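> Below, each structure is written out as structure tokens.
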Structure 1
Amino acid sequence: MIQELIIDNHVIKYQISYKNNKNTYFYFKRDGYIQVNASKRMNEIKIKSYIIKNKKSFIKKYDSSLKKISNENTYNIFGEEYKPIYIKNARKIEINYAGKMIYLPNITIDQLDNLYKKFEKEILIIKLDELKQKYIENGFIDISNINFKSRYMDTRFGSCNPTKNNININLYLTRFDEKYLEYVFLHEITHLIHQNHSVDFYDLLGKLSTNYKQLKKELNNKFINR
């Protein structure tokens, strides 16, 4: 039975199931509640006390999960919208590009987040390899030995380590049009030559991306409102 716990004016819904677990686990379900798979040593009072004691992290995670649920009607892949279809017993993410559908396992939000991350890493690396081939003979920067890494970042689109030839790209860029990924790619490879944002840096970037100022402005707006 789903119950409610009010913490600091936040209503948190939860359901407790007792299992033969050594520990107690909390799962954020797509139906908008926390599934508590509890050890038989834990009673409801202890579970509620634990949630209250860690209320900041629970409220943050709970609100984040509700936001994800409300945005699940569509999923963006490089600027194209796909309709999520949840498939029972599926184990991976599959794309129907023609039908604009993305097939997803019907699992918890946390588990799906991990799958999304793996999926987005895969499609991002493919696009970055394509960009590398497109600009391999750019005439300004040697990119033959660059390596790609990726992770979610809240404050920057990418980073560059010129010493190791590593380019790190924000995974969130898989949600936006490919032209923005191309701009960030060119921005970061320019840092292989100029490590700061000097006049020389922007002069070289302008030779690679003539409309970088407009792309940067558009991407900033999209990223803020993502």
Structure 2
Amino acid sequence: MFLTRAFINPRRHGAVRLLGSPQRMHAAVLAGFPPVLSEDDRVLWRLDADSTHKVSLYIVSAHRPDLTHLVEQVGWPRSDVPSWATKPYTSLLDRLKPGQRYAFRLTANPTYVEFVSGNQRGRRRPHTTVEHQTNWLLKQSAKAGFRVLPGSSPLPGSEEAALNLRLVDRQRIKFTKGEGRQVTLYQVTYQGLLEVTDEHALRAALTQGIGRARAYGCGLLTLARP
């Protein structure tokens, strides 16, 4: 497994076009890999923007990507500083143990299935409130092998106990997919501190993603030193 970080120049015309469409960004990410990827070779990606409007693209993949095309289109191709770097991910995955604590960041698409009469499954709906989006993450974390650590104060609008968790970005994205079909996607970026409870489940979450819309920049969980 590999973890890649690339830098995008948001002032370039091509970047504006890519950043405005998860569909186009997904295609640009996959263009960095051979066309013979199998269904097991999941590619996860996420866009992060900081206070200086610098945009970073993170990719987790089973194969090492070649992002030359992306640098030429939306990076700094004439810079002496590399526009992307890839490092092995296996060393981190192998070090995971219960009780370890990490800072984490996750952009996800929190959803639920609406049930109708007779417990018949209905349509999938997005969670749109801070409370529901927070509870969604807590349920996912139990399956993904970690728990969110306690914090000093509860989240606004949440009845849960205080958590070391922030919802740093909540947005609704609209874009066109395929032959003119409009897609609306609710994205939430979570940031906080976690503790490992099941290293095997967490390893799967880090490499396979969490939640839905993984092709559109959701589901990639990353860890860092707290």
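Nothing in this text is a laboratory measurement; each read-out follows from the coordinates by a stated rule. These numbers come from a predicted model, not from an experiment. Cβ atoms are built from the backbone, for glycine too; each structure is taken alone.
> For which of 1, 2 does helix-only ellipticity at 222 nm (-39500 (n - 2.57) for each DSSP H run of 4 or more, over all residues; to 500), calculated from the coordinates, equal -6500?
2
> Moving to a separate point now. Once Cα Rg over 2.2 N^0.38 Å is calculated for every structure in 1, 2, which label goes with the largest value?
Comparing 1, 2 by Cα Rg over 2.2 N^0.38 Å, the maximum is at 1.
> A value of 12 was computed for relative contact order in percent (Cα under 8 Å, 6 or more apart); which of 1, 2 is the source structure?
Derived from 1, not from the others.
> A value of 4.4 was computed for distance in nm of label points 7 Å out along Cα→Cβ at positions 17 and 201; which of 1, 2 is the source structure?
2
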